[in-house]
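Peer 1: These are the structures in question, set out in turn.
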Structure 1
Amino acid sequence: MSILIDQHKKVIVQGITGREGSARAKLMLDYGTNVVGGCTPNRGGKEVHGLPVFNTVKETVDALGKIDVSVIFVPAPRVKSAAIEAIEAGIPLVALIADRVPLFDVLEVCEVADEFGAKFVGPNTVGVMSPEKAVLGMMGGNARTAKSWFHAGNVGIISRSGGLSASTGYYICQTGVGISTIVHVGGDSVIGLTMPEVAEMFENDSETDLIVLLGEIGGSQEEQVSDLVKSGKITKPIVAYIGGKAAQSGTRYSHAGAIIEGGKGTWQGKVDRLNEVGVTIIEQFGDIPQKVKEISARETHQKREN
C-alpha cells in the first residue's frame, strides 16, 4: 500500500476549468491518477480533457459516486469555501494547492475537517505523489518527467519545502532506491496534515522502510517527530535534513511557517532534539541520497533475514 493516494482512489479537481486546474488535471490524468471529473460554479455540462464538469461538489458526488480525494485549484480567497464544500460533501481527503490562503480561513477549514473526520494537505503545497501509482497536485511538473524521474520503492519523504520534495525524490531515485510516497505538507504556519501525522502514516505503511524528513527552521513539527520516536510510536529509521542553519532569531526563512521567534524553532534546537532520539542528521543536502541508499539496503537485508 501507499499512504494518502494510489491508482485506485477516485479524484476530482475543483476549479478544473481554470488555467491551473486544467493543466494540473492533465498532469494527474497522464500520470495515471484516477481523476473522474471536476467542478466549477456555472460551468456544469462542459468537459475538460474528456472529464465531466459539474457546478458543485455535491452534484459531482451525486453523479459519480463516492469520491476519495479533491484537489483544489482556486484562488486563495476562495479556498476556504471550496475546501468546506468538499468536506461537507463527504470527501475524506482534500489537497489545498494555493498559497497566501488567509490564516483564519485555514483555521475554519481545520474546524470543519475535525467535525467531519476529514483530512487535508496544505495549503501552499505542491501535493503528494506515490510513484508509479498516482500524483495529486503539481509534483513532477508534467507526466513525462514525473514518470522518468521517480520510481516505486521503500523510502517515504515528508517535506516542508515544495522544491526539496521533488528534487530529493529525484536524487534518491538516481541511486537506484525507490520512493513509496512523497508528501509536501505545505509551507504555511497553519496546515492540515503535519510532519508527525505523516510520519505515523509511514510507520504503519508496509511499503515504507525508511523515512526522509526535510525540515526547516520555525515551528515545532520536527521536534514533535522526535517526541514520537522517543515514545516508541515511530520505530523506522529517519534521515533528516533541516534547512536554515544560518538564519538568526527574528529571521523569516522562505515560508510563512519558517520563522524563529523567542529562540524557538532554531536549526540547532531541531537538530539537537532529533539527534537525541537517534535520527540520522544530514548537514549537506547533497549527502542525502548516499546515506538513504546505505540505510535502505540495510533495512531491505534485515527484512529478508526476518
Structure 2
Amino acid sequence: MPKVYTFMFWFSISLMLLSIAATGIFGLKLGVDFKGGSVMEVQFANRPPITDLQNALKDFPGAVSSAVGDKGLIVRTNELSEAQHQQALNALKSNFPQAGAQEKQFSSVGPAIGSELKHKSLIAIILVLLGIIIYIAFVFRKLARAASPWKMGVAAIVALMHDVIIPVGVFAILGHYYGIEISGVFVAAALTILGFSVSDTVVIFDRVRENIIRGGSRENFGAVVHRSVMQTLTRSLNTVFTVLLSLFAIYFFGGESIKYFSLALIIGIFLGAYSSIFVAAPLLVWWVDKR
C-alpha cells in the first residue's frame, strides 16, 4: 500500500490518544439524563440580561442558566418538585413582568434513573460492537484463506472506536470550556455513527472480496485493498457529502435541543468515511501481511 496509509493511520492513532487524554483530564460534563436533575426551557418576548435571570434563580439548588437564540433560556437545576418548578417559573414572571416569559418545556430525571440510563447506554454500545464483529465474520467467512474474517471484524471495530472516541474527546473539551453537556441524545448519535461507519467499512471489505474472487489472490494483498479503496472512494465521498449537507443545515438552522446531536454526527460521520480508508484498511493489510 502507498505510504500515505501508514502516515494517516498513525495520525489517527495520535488523535485517539489525544481524545482519551482530554477525556481523562477534563472528564465529560454529564447532563440531566445521566446525573439526574431538572431542565426548564423558557421563551421571552423580550429577554432580560442573563445575569439578571441568574440572580432571580439563585435560590434554587444548582441552577445554571444559558441563553438559547435571541429570546430563549434553558435553566438546569438539581431535581425539582412540582412546587419548586412552579416557584422557579413564577420567580421569572414576577421579577420580569414585562418580559413575557412562557414555559416551552420542563423535564425532570431522578439520579437512580440517570445512573440506569448511563449503564444501559454502555451496554447498548458494547452489544452493537460485538454484533458487528459477528456479522462481518459471518459475511466474509469465505475469505478465510486470504484474510481471517475475525481479523476483518476487529479491524472494523478499531475504526469504529476511532469514530466514537474522537467525538467524545471533542465534547470533553467543549464541556470543560463551554459547558456543553452530554445527554441521552449523544448516545443516539454514537449509535448512529457506529451504523454509518461500519457500512463504509463493509463496502470496502466487500470490494476486497470481489477483487480476490476475480483473481486478486495472485496480487499482493495490500495492492488489492488499495485498489478496492480507490474503486469505492467516489461512492463514499458522495454519500458523506450529501449527509453532511443535511447535518450542517440542522446544526445552523435547527433547534437548540438537537444542535449538538448534529455536531456529534458531523464529526462522527466524517470520521467514519475517513477511518474506513485510513484505519480499517491499513490495519487489515498489516495483520494479513504479518501472518
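Peer 1: Given a computed value of 16.6 for mean count of other Cβ atoms within 10 Å over residues 86-93, which structure among 1, 2 does it belong to?
Peer 2: Computed on structure 2.
Peer 1: Thinking of 1, 2, which structure, once distance in nm of label points 7 Å out along Cα→Cβ at positions 54 and 182 is computed, gives back 3.2?
Peer 2: 1
Peer 1: Starting from the value 23.9: which structure in 1, 2 was mean count of other Cβ atoms within 10 Å over residues 94-101 calculated from?
Peer 2: Considering all the candidates, the number was obtained from 1.
Peer 1: Tell me which of 1, 2 gives 15.4 when you compute mean count of other Cβ atoms within 10 Å over residues 6-13.
Peer 2: The value was obtained from structure 2.
Peer 1: By the measure distance in nm of label points 7 Å out along Cα→Cβ at positions 118 and 238, tell me the structure among 1, 2 with the highest figure.
Peer 2: Largest calculated value belongs to 2.
Peer 1: So if we calculate distance in nm of label points 7 Å out along Cα→Cβ at positions 22 and 246 for every structure here (1, 2), which label has the highest result?
Peer 2: Largest one: structure 1.
Peer 1: Moving on. To test your reading of the models, identify which of 1, 2 gives 14.9 for mean count of other Cβ atoms within 10 Å over residues 14-21 when calculated.
Peer 2: It traces back to 2.
Peer 1: Consider the structures 1, 2: one of them gives 47, 18, 15 for semi-axes √(5λ) of the Cα gyration tensor in Å as calculated from the coordinates. Say which.
Peer 2: 2
Peer 1: Another one. Match the computed value 25 of relative contact order in percent (Cα under 8 Å, 6 or more apart) to one of the structures 1, 2, and report its label.
Peer 2: The correct label is 2.
Peer 1: Looking at mean projected area of the Cα convex hull in nm², for residues 134-221 alone, point out which structure of 1, 2 has the largest value.
Peer 2: Largest calculated value belongs to 2.
Peer 1: Given -11500 as the derived value for helix-only ellipticity at 222 nm (-39500 (n - 2.57) for each DSSP H run of 4 or more, over all residues; to 500), which of the supplied structures 1, 2 does it correspond to?
Peer 2: Here the read-out was taken from 1.
Just so you know, all these numbers are worked out from the coordinates, no wet-lab data involved. In this text the structure is predicted, and so the values were computed from the model without any measurement. Cβ atoms are built from the backbone, for glycine too; each structure is taken alone.
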